Structure 1
Amino acid sequence: MADILTGSYTWLLSLHLISVMFWMAGMYYLPRLFVYHAEAIENNEPFKVFERMEYNLIRIIINPAMIAAWIFGLLLLFSPGQIESAGYWLPIKLFAVVVLSAYHGMLSSWRKKFLLETPPKSSKFFRMINEIPPILTILIVIMVIVKPF
């Protein structure tokens, strides 16, 4: 198994990065859809199109991309020499990814609450939490590239 992981490292890294990019694209866009969805409900405007867009984004892009990112990331982590050479940056990065995954779960939960035709939170709230993925992205990228610890 170690030989396979070592020989496939660049492919695993490429697939991991591609998965992360798709996951993050969805994580940036879904809260923005929630802003528009909440505003439409608050203003008594049509909002059914947002339900379909949110569903498709989660089911077709975000969920599969997150699963792939985790699988390829764990394979990278267990490639020979990776854990032994890691400093404190790795636990910080992994913690940020777990927080991002929990945020993903919260977004999925809120999407289901939107189906009740009452926004689970205000449009202002969704505007504010829309900043969480970029902040986590900055932290994760700095931990992986700069490895300050």
Structure 2
Amino acid sequence: MTLPASYPLSMSQIATELGLSLPLSLTHAWVLALAGKTAAPISFGDLLGKSGQANAIAYVNSNGFAVAPLFSAAFFDVVLIEADNPGNSCTLYTQGNTLPALYRGRVLVTNHTTGLSAVLNYTGVSSGPWSTTVAPSNLFAKSSGATANSITIQPST
């Protein structure tokens, strides 16, 4: 989901986008990062059109890479292009090997098709800013060539 590009915009929409509950403050660290700010002041205008979660349809090739994940929107202004899930490790890759400017927390990857999920930690490595070694081996799909899997990536505590 992405926040609306124009008004109206509500605090409940922002909370939903970030997977948080109300009450929520504009100075919450995730809200600030989504707005591209490090501190107040912040306005709703800073949040228009922003995405705090990315949805994708993923297939897995024989090497364990999520093929053509087709992420729906930039995640905290970083474009996710691919995911690697060989064995029990998992890494998310960004376009141009860019690091997120402000959101450097953990992310939750959920496969809605299989019901599997894993939390990835921020690595600070430009080629794969989020990674873990304890993900299910089939986080992105049941097996190579499996039918499309619905994936969501969002911030995590």
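Quick note: the coordinates plus some simple rules give every number you see, no bench work behind them. Just so we're clear, the structure is a prediction, and the values are computed from it rather than from any experiment. Cβ atoms are built from the backbone, for glycine too; each structure is taken alone.
Which of 1, 2 yields -2500 for helix-only ellipticity at 222 nm (-39500 (n - 2.57) for each DSSP H run of 4 or more, over all residues; to 500), as computed? Source structure: 2. Computing log10 I(q)/I(0) by the Debye sum over Cα atoms at q = 0.11, 0.17, 0.25 Å⁻¹, for residues 53-124 alone gives -0.41, -0.76, -1.16 for which of 1, 2? Label of the source structure: 1. Highest-scoring entry among 1, 2, by relative contact order in percent (Cα under 8 Å, 6 or more apart), is 1.
Computed over structures 1, 2, FRET efficiency 1/(1 + (r/R0)^6) of positions 77 and 117 (r between Cβ atoms, R0 = 30 Å, to 0.05) reaches its largest value in 2. Could you tell me which structure in 1, 2 was used to calculate Cα extents along the principal axes in Å as 58, 28, 17? The read-out was computed on structure 1.
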